[in-house]
Structure 1
Amino acid sequence: MKFKIPIFDLKVYDKNLKKNLINSVSNVLNHGKLFLGPEVDKLEKKLSKFLNIKYTLAVSSGSSAIFLAMKSAGIKKGDEVIVSTLTWIIPVNAILMCGAIPVFADIDDNLNIDPISVNKKITKKTKAILCMHYAGKLCNMLEIKKIAKKNKLKIFEDSAQSFGAKLSNKSSGTFSDAAGFSSNPMKPFNGYTESGFLTTNSKKIYDRAKILRHAGTLSDYKKIVTNHCIEPSLNHKLDSVSASLLLVSLKSFKNKMKIINKYASFYELNLPNNVKFQTISKNEVHGRYVFPIIVNQRDKLAKYLSHNGIETKIFNLPLVYNTPFYKKFKKEKLPNAEKLIKKILIIPCHEKLNFSQIKYVTNKIIKFYSL
């Protein structure tokens, strides 16, 4: 079915943007440094400045970014890492790929990991807390940091959905020992290929991640040393074309977010009272990856909206600890996650929509709950 109001629209309509993207690729083809070329270095520096963090390492995906963040910070076999059960499977897979054990925590009403549940999950084997900022809404990082400090735990951020999010003027990806970002085509800071990056203020983590990014070698751009393996790893490096496209996207990111935030504000002001959404404090900026609503009769609403040409999505179903592989790590039911997974619905909210479409979605939701 072709929706007239889609969840995502990955086409490039803007003629100037398309021209800039093509020119950026042409520049790479002209200099011929297709992997870890000057665009990668430039991108890393610009992202560090944007986020106000010391080190950024561009990699091939958000999956690689979160894996390398934990691996480079020393997460190893037998360590326990506390993580939300309401998440995409990748961060939990990354824990396991480090040899560690995922310990599932419940969520709060903002759909993020609940600090109270985190506190209850800490054991002698616990080494870290992995915070996934759901839909771009930052976790309660102030409480998480208190818990981590008290128990001498590392913090990692899965910031795949929260580029640009802030709390007290501090950016997502800067509250932790290390963070992983995704910049795939669906994200607000979007590339046009699969891509991502790691952030940290630790030179030790950065230096190790840089080695692990390129098969465990020193990533010598001049290729003087090509097989000098320091630590076994796979290929996680970013190509120069992807980096060049991301540099173009970064220029328009703030304007893009202004549009998305305007639409999100309209939803918050005009959706009926029985539709709940993530709350935002005065000192906070939401990353706005998508716009989740929390509703009763979720499945009926989704069907009704689909019938009216509005695409919706249900993310992260089933909960990770209910998936075939991860059931063995399930120690108990997490009540809030079990309740809310039946009520969460993602509705369209991106910059390629127009206000008439946002109003149309709003009116259809209002009509559904008035029937």
Structure 2
Amino acid sequence: MLSDYGSGALMGVPGHDQRDFEFATKYSLPIIKVISSEGEDSDKASTDKGKLINSGQFDGLSFDDAFIKIQKFAEQNNFGRFEENYRLRNWGVSRQRSWGAPIPMMISENEDDNDAIPFSDLSDKELRAESIERNGKKYIKEKDTLDTFFESSWYYARYASFKSNNDILDNEANYWLPVDQYIGGIEHAILHLLYSRFFCKVLNELGYLDTREPFTNLLCQGMVLMDGAKMSKSKGNVVNPDDLIEEYGADSLRLFMMFAAPAEQSLEWSDSGIKGSFKFINKLWTMSQKHFSTVEHYEHISEDSDIGKLYIKVNQTIKKVNDDFSRRFSFNTAISSVMEMINAIPDKFLDDNSSEDQKKIS
């Protein structure tokens, strides 16, 4: 029940909000669930999007269908309506720094005078000057710069127009955009991405871009934690990747970070974890080298033989890993599938004395 969230109305749903559930349980308040879900835990609130129950005329509807039906019912009976809330606040755009996008105006030298001249009203000569005089008044170039969002909110388009010298954007931007996949921290999910969409729509309406959306897909990766706290220089809990790469190699570091947790969740740093990744990579390398040195190709493979079963497992793993990487971004399950495949390799497969159905082609 947060008074500063959404419309500010207080709401209690103990069946489907863990905080409300714990409050209701503590004070023996009734808990009525209105959405059913599989595998419900009686000790927790249900947060899955199942079918509606205990909801009168809306019983049996899916979550998405119910959302639309209830919205229309509220509008028809004049007690509610659908509204998007972007939580926009006033934006202080000026920054005191020696670099960055200039605030495009000349301001009166008299601090008590709020008079200003926009750059669009200045000649080329005046634009290059630090100060000008007009109508007996002196104007100086604004020293403050714009917020860094004014640069980062449209970089995706400028990067695609790196050959352009005169125009801010060229046809290359329309060729490459929108961006297929955006990967960033959760701290980007509100301001940076909201401003990026805003800038993109403005550039579209001004005729610079054909697209109105800058990014097609979003993946917010998790943070790296040390003893439950976010790694940061100020806390002194940062692990130097150069030292780890020197000792275990870059592949071991990458493997551990992808395997330790799903990409969108934070991972807890573990020295033993990277050692385990190093051990697995060495096992994989040793087995592959032994295989390449002893086996060339097999003919007349039976699906019921050990080698036949292994071929099936290999192809199943390739399909699974490809889907995990390209569609689901589930790197940890992809690595787990490779580990399962390695464990499924029979010892005799790497032996020169293979069974008869594994006869080499001479």
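No lab work stands behind these numbers, since they all come straight from the coordinates. The structure presented is a predicted model; accordingly, all values stated were derived computationally and were not measured. Cβ atoms are built from the backbone, for glycine too; each structure is taken alone.
Determine which structure produced the value 4.3 for distance in nm of label points 7 Å out along Cα→Cβ at positions 38 and 198, calculated from the coordinates; the candidates are 1, 2. The read-out comes from structure 2.
Between structures 1, 2, the greatest calculated value of distance in nm of label points 7 Å out along Cα→Cβ at positions 46 and 126 is seen in 2. Could you tell me which structure in 1, 2 was used to calculate semi-axes √(5λ) of the Cα gyration tensor in Å, for residues 110-317 alone as 34, 24, 16? Comparing all candidates, it corresponds to 1. Quick one: mean count of other Cβ atoms within 10 Å over residues 78-85 came out at 8.2 when computed from one of 1, 2, so which one is it? That value comes from structure 2. With distance in nm of label points 7 Å out along Cα→Cβ at positions 14 and 30 derived from the coordinates and found to be 2.2, which of 1, 2 does the value describe? Label of the originating structure: 1.
Quick one: volume of the Cα convex hull per residue in Å³ came out at 312 when computed from one of 1, 2, so which one is it? Among 1, 2, the structure yielding 312 for volume of the Cα convex hull per residue in Å³ is 2. Please state which of the structures 1, 2 yields 23 when relative contact order in percent (Cα under 8 Å, 6 or more apart) is computed from it. The structure behind it is 1. Distance in nm of label points 7 Å out along Cα→Cβ at positions 214 and 270 was computed and gave 5.1; which structure, 1, 2, did it come from? Answer by label: 1.
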